[in-house]
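J.: Listed next: structures, encoded as structure tokens.
Just so it is clear, none of the values below were taken in a lab; they were calculated from the coordinates. Computed from a predicted structure; not experimentally measured. Cβ atoms are built from the backbone, for glycine too; each structure is taken alone.
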Structure I
Amino acid sequence: MKNYKIAILSYRSAPFSGGQGIYVTELSNALSRLGHEVTVYSGPPYPNLNSKVKLEHFPGLDLFSTFNFYDRKEKFLKKKNKTFDDYYEFFVTLFGGFPEMRTFGNRMSVIDFHNNYDFVIDNQSLSFGMIDIQKHIPFAEVIHHPVVIDKNYELQYSNGIIKKLLIFSWYSFLGMHRKVAPQISQVITPSFNSKKDIEKYLNVNSENIDVIPNGIDTETFEPKSNIEKDNFRLITTASADIPLKGLDFTLNALSTLKDIYPKIKLVVIGNPRSGGHTDRLISKLDLNDRVSFKTNLTKSEIASEYARSNIAIVSSLYEGFGFPVGEAMACEIPLIATNVASIPEITSEYAELIEPADSIGIANAVQKIFTDYDKYLLKARNGRIHIINNFSWLVIAQKYESLITRKINAHL
């Protein structure tokens with residue numbers, strides 16, 4: 001197989017939170033290990049990349065490093081030689097929008113990719129600039145899932161007209177997504193459920209979509225026999241205050257379970273907003289002494305948190321691809337997960353699947369596992385083998401490699 005020069009574009013790539021930063025880091029590393037020369041072009045926050053992968057910084061104004069108006073104004077005023085994109089970024093942000101995808105795409109569109117690379121992958125900016133790039137070089141747009149689904153869930157679980165108006169303002173970029181997606185000639189998505197939703201919400205031709213799952217780092221996420229379990233410890237990964245992750249339902253289940261298991265506790269890999277919805281719910285349910293949050297953890301530290309826990313819970317209402325699902329399974333921890341979207345595609349029969357938005361279902365599943373824990377440990381061990389065989393990054397990178405070769409040959 002020929003080695004290629006590959007550019008991966010990512011408008012933001014947070015290394016410790018959210019799936020996109022994980023995806024960029026792991027895919028670039030895996031393609032590099034196959035012998036390809038990979039460069040990542042990213043806006044902030046930046047990913048933690050393998051030393052063999054080159055990183056090109058494209059910060060824009062970096063307005064989302066703060067939510068203070070005066071700090072944002074200072075960033076804008078200090079920027080020399082302002083472009084139209086700088087003005088657009090500042091004023092759209094000022095009115096509650098998220099302009100980074102569009103402005104990042106515009107900055108990428110003027111780079112001479114076709115004379116320096118064999119292939120370009122864009123990580124879900126779905127920006128107008130990508131239409132220009134694909135005219136000159138073999139190209140693929142990765143769409144993890146249509147973001148309009150996030151918007152719909154946030155509207156469903158929000159109260160008050162002001163909150164709903166803010167949601168509409170934030171998701172104003174969706175108009176761009178709807179215009180750009182049908183014009184992309186090659187889309188990659190990580191699940192068949194996402195493919196169906198991309199066809200439905202973004203009007204993309206089915207023939208232009210290839211399903212390649214995301215991978216799991218099975219070398220870092222592995223069982224750790226040297227770490228002792230903390231009895232009655234549950235663990236979940238959730239961006240607090242984001243309804244899509246379904247954390248409310250896990251917290252309500254914990255409230256039910258605390259009377260049955262007096263020592264039960266929950267660790268959340270995520271960052272709550274101080275005084276926000278999740279904080280208020282924890283106080284209302286009298287769970288302050290039973291819930292702890294862990295943030296800015298490395299992959300190895302997250303794996304250690306799994307090792308200390310008895311059961312992992314993924315209570316998401318939707319997942320384009322659920323990294324926490326695969327990571328928990330790779331760590332050989334009994335898993336409870338919602339039977340929605342891509343999740344059953346990842347778990348197969350190796351998790352206890354429940355209906356979404358079902359606190360009672362979560363509580364019952366926890367009791368079921370604790371009642372016959374050895375049985376579910378065996379299922380978890382088989383689940384790790386399933387993840388290694390089907391979702392290790394080497395397996396996934398080889399699938400990307402095959403698609404890249406096909407698209408390059410078709411472009412010649």
Structure II
Amino acid sequence: MPAHRAWILCALLFFATALSFLDRQVLSVLAPQLTREFGMSNAEYSRVVFAFVASYTLMFAFGGRMMDVLGTKLGLALSVGVWSVASAAHALATGPWMLGAARLFLGIGEGACFPAATKGAVEWMPPEKRALAVGFANGGSAFGAVLAPPLTVWWTAIFGWRGAFVATALLGVLWLVLWLSAFRGLPRQEPPAVGRTSFASLLARPQMRRLMIARFCFDPVFYFYMFWIPQYLSRERGLSLAEIGSLTWIPFFALGVTNIAAGRASDILVKRGWTPRRARLTLMCVAAALTPASWLASTAGTAGMAIGLMSVLMFAHGIWIANYITLIGDTVAPGEVGTAVGLTGTCGGLAGMVSNLVVGPVVDATGFAPVFLVSALLYPLAWLILALRRNGPQPQVVKGVA
């Protein structure tokens with residue numbers, strides 16, 4: 001594939017991951033308003049969030065497998081189509097049950113997005129540009145989260161909260177048109193044949209199990225930031241919807257910048273002779289050392305200081321996730337990337353399911369401080385799981401398709 005066309009497709013992967021986070025964050029931004037309108041407690045809201053996380057978790061693994069079977073073009077088009085319909089369905093909700101049902105189908109659609117983005121970046125780019133491409137493709141998620149608060153507040157002011165969900169669905173339709181148009185003129189590709197790779201064969205590999213356990217540890221922190229920060233700013237900092245919209249984009253902007261920059265930094269280290277594993281883990285160690293700032297956010301004197309400390313955590317997560325996802329691509333064959341990323345995502349989603357059910361009651365009983373404290377410890381634990389392994393053969397770096 002010509003290099004310029006590969007970058008065009010990676011740009012569309014960037015917009016796909018941006019759209020996925022924009023769609024899911026609309027509910028988070030509107031949570032204070034919807035919980036009041038529907039009379040939901042934090043525990044009930046946590047169950048609505050659980051509906052998304054449960055289906056998203058299941059489809060992360062099966063959606064990743066679908067990408068390896070159908071190919072990125074067809075598989076991702078199907079995924080975006082499903083979640084755009086589900087996003088529009090939120091506008092029909094009249095209570096927590098209908099809202100939860102819409103979240104369930106949104107998770108079914110979005111589950112395959114990040115396996116698809118990683119798979120496409122690994123397959124279309126040569127190894128020396130792999131981390132940059134993976135960071136760029138997945139980095140759209142942060143910018144979607146950056147745009148979600150101001151866009152949601154704006155759409156809600158003009159069209160009401162139901163119109164905000166419809167607007168995101170229309171953006172999904174536009175993306176589908178651009179995505180299918182981008183493949184015109186390229187040789188028609190048949191769905192790739194998947195050989196003997198299976199869930200069982202991946203699970204049998206020690207390095208794969210370490211990647212899964214590590215994600216089980218760190219993903220709950222990101223789920224907390226994604227779904228609960230507007231509630232925290234409303235409940236404990238007393239901010240209005242407009243104030244939340246003007247502030248919550250900042251941590252996600254920090255995430256987006258480092259997601260891309262960290263991939264480039266990792267590629268530079270590899271070009272200078274570092275092994276890919278050493279480059280990825282070194283940058284992940286730097287990220288893990290920054291994450292205790294999350295605990296300090298809960299003790300900050302002002303909302304602005306709290307947002308600044310949350311931004312440090314998201315800055316660190318950008319460094320972490322770009323290198324973690326690339327480490328998966330370094331560890332497995334290109335034809336296994338979708339399935340491997342999906343399996344790790346399912347592990348993280350399982351942790352997110354449990355943590356979200358716990359967060360609601362904890363917040364109702366004691367406030368947010370204990371949640372921030374635990375979130376400060378999980379990235380260092382995940383790094384130890386990945387770095388302190390038994391001596392053994394190094395996983396081979398698999399060359400991508402130039």
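J.: Taking log10 I(q)/I(0) by the Debye sum over Cα atoms at q = 0.07 Å⁻¹ from the coordinates of each of I, II, which one would give -0.29?
T.: On the way: I: -0.34; II: -0.29.
This value belongs to structure II.
J.: Rank structures I, II by FRET efficiency 1/(1 + (r/R0)^6) of positions 46 and 174 (r between Cβ atoms, R0 = 30 Å, to 0.05) and report only the one at the top, that is, the highest.
T.: Working: I: 0.75; II: 0.40.
When FRET efficiency 1/(1 + (r/R0)^6) of positions 46 and 174 (r between Cβ atoms, R0 = 30 Å, to 0.05) is calculated for I, II, structure I comes out on top.
J.: OK, next. Hey, helix-only ellipticity at 222 nm (-39500 (n - 2.57) for each DSSP H run of 4 or more, over all residues; to 500) derived from one of I, II reads -27500; which structure? Don't skip to the end; give the middle numbers.
T.: Working: I: -13500; II: -27500.
Traced to structure II.
J.: Name the one structure among I, II that mean count of other Cβ atoms within 10 Å over residues 198-205 of 13.1 was derived from.
T.: That value comes from structure II.
J.: If Rg/Rh (Cα atoms, Kirkwood Rh), for residues 38-261 alone computes to 1.01, which of I, II did it come from?
T.: Numbers: I: 1.01; II: 0.97.
Only structure I yields this read-out.
J.: On FRET efficiency 1/(1 + (r/R0)^6) of positions 158 and 342 (r between Cβ atoms, R0 = 30 Å, to 0.05), which of the structures labelled I, II is highest? Could the numbers behind the result be given before it?
T.: On the way: I: 0.75; II: 0.20.
Looking at the calculated values, the largest one is I.
J.: From which structure (I, II) was percent of Cα pairs over 18 Å apart, for residues 118-221 alone calculated, if the value obtained is 73?
T.: Working: I: 53; II: 73.
It traces back to II.
J.: If mean count of other Cβ atoms within 10 Å over residues 166-173 is computed to be 18.6, which of I, II is the source? Show your work: numbers first, answer last.
T.: Working: I: 15.8; II: 18.6.
Structure II accounts for this read-out.
J.: Looking at relative contact order in percent (Cα under 8 Å, 6 or more apart), point out which structure of I, II has the largest value. Before the final figure, lay out the partial values.
T.: Numbers: I: 14; II: 29.
Going through I, II one by one, relative contact order in percent (Cα under 8 Å, 6 or more apart) is largest in II.
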